[in-house]
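Each structure below appears as structure tokens.
Read-outs throughout are calculated quantities, based only on the coordinates presented, and are distinct from any laboratory measurement. Here the structure is a predicted model, which is why all the values come from computation and not from measurement. Cβ atoms are built from the backbone, for glycine too; each structure is taken alone.
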Structure I
């Protein structure tokens, strides 16, 4: 097979498979969003004996999630675990990808206070490795592949479990030029999958994940608040991390009884769904209302909402209702920012919210650049420098503290 012909085939099938990954991602988000909205927005509120019906629904969810964990193991797979596995082994086991997505979908539909991002990103990584194995099969079997009919070629490239060549360090590409070309092609496939996902979201008019928090007219006087606000966000994040570790200790019981444990999460979901339904799920749906509604609530109520949301998140994560924590943490951080802004009415509210939210989220998630970029999506463009400065101050401060601790250890 000629070099150009092989490249064309790799690009064609790579585009096809990356589109497929985008479609699978869209289907997951579409089902989660629409089914959750129908169940919690229409079915449960309009049902007779609403409270009792909601309790039964949540308990059914707990039994179902517990039984699936009992049968399949610790699913859904999280992005953190999948990426760590990829770094260690240069590949991942993608066979359970649909098990992982199925459990994640059920967890989200039943109202757990977690986000879809962890399971979805994990699935995308798994499917991307599957795509890479397909491309590797095409590369190493190019002569055989060329002799097949177009229909048979398509069948082989789309077959979920066959015609795959896994990564092998001994046979992997060593040439620097080819490695660069491979990386650029892979980036192209990633962009193609993302574009496919966005197009489908737009065509079906799905709500955006991102809600703007309002306009900002910050001035020089707000800079005087920067360090105190960063310290406040840092302190709040540290408190949460201490609580997070303690929750793992408190919920270390019943390691071999996933159903019982999941039912504890069911009770938490029922209580939140009954008394504070706006704190269900990850918070991304409710976040759009925060800029207009926060002024109607007192500082104490807003801070209490932050505490309840984060406790709810930890109960879910520690009882088998596994999911993403990025959206819930950013939601809580922004809510705390709005609470503090009410105490400082003469200063720009969005400046305060952005600084506290960034500081708290960076402290908790320990990914300054990624958190800053993600947080910036919720705010006006001219507040982005403040978000980046906040993130990098915390990053450099942590590095300085680490160096000091290392130096003391050596002494």
Structure II
């Protein structure tokens, strides 16, 4: 089970309007256009929350993301229409599979609501929806955004008080704070939502690899969490909670560690104020992950989200690399001048001493150390002698670079 913290949840009543929207488009009856919608509607605070969590791109008015569920995904986007925000999907692809009718649903998924999804004419679609309604099943559509996933909405569907054959999809499987969103709908209120990162909110966790039994109110317990001794540059010992042996030195590992968006925001405010410290006695696994997230945002923004050596811009391959490692100086752990945006390969080479950066910002590749790996040498050699890209602000501190050079064997 891989649990991640829930950022926000939206729940829609699976009423006739939602049933038609997710079933598909039909234009064979010009007098009835009720099957031509490719979206669910949000308004008021539900729309505001959706817009805040998936902010529209400048100039387009849209945010784009992927609907995901175990074993599948489909493109999605949001777009404003008057005072309502539409949660949409690509015309012709129909709604996300978990939100549609499916023959003989099982826990293996992805569908939840029993019915015929294959009508090709509007009259037959109405027949399928009437058959579903006759089962007297009260369904809800659920969208889950996880902390740190800015382009994914996890789609699920649940049933309120289901018959025994559909008990695997019961809303009672949800934490109480989420299940509370599945009741209280009215003719004017078909959507409800909650932000689980606000002050005072009880955290909720979600496993994206599971269908209906994906929820937990207990945080994931890192199996290798322990207090590890560290030897700093000046020979003194420090301690911090580590997730595995490398959390204090491996920045890419830390960027994948558990984190709290609330703590990230707090650390970003500290960085803005010029306070770059993260004390060891507060340095838990969660804080390390949160601090790295804040540090990574500032550093990557500083370098325009490009590797300062290779120019690589694919975000999945970028790391905010510490010059003076996290474990070596608590006072500068989030200092932007102690960070460089590097690609994952260059970050590993920098950590291992195969590649160094001088105080003049010139890159040096240690060919002698790479003689036994000509393929790696061929990847790094073209960057020998290049000058580090200039960041927007906070260039690498020469003193930090010298400290790194002094420690590199």
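Any idea which of I, II comes out highest on FRET efficiency 1/(1 + (r/R0)^6) of positions 266 and 394 (r between Cβ atoms, R0 = 30 Å, to 0.05)?
II
Who wins on mean count of other Cβ atoms within 10 Å over residues 58-65 among I, II, i.e. which is largest?
Largest value of mean count of other Cβ atoms within 10 Å over residues 58-65: I.
For mean projected area of the Cα convex hull in nm², which structure out of I, II has the highest calculated value?
Result for mean projected area of the Cα convex hull in nm² over I, II: largest is I.
Work out relative contact order in percent (Cα under 8 Å, 6 or more apart) for each of structures I, II, then name the structure with the largest result.
Going through I, II one by one, relative contact order in percent (Cα under 8 Å, 6 or more apart) is largest in I.
Which of I, II yields -24500 for helix-only ellipticity at 222 nm (-39500 (n - 2.57) for each DSSP H run of 4 or more, over all residues; to 500), as computed?
Label of the originating structure: I.
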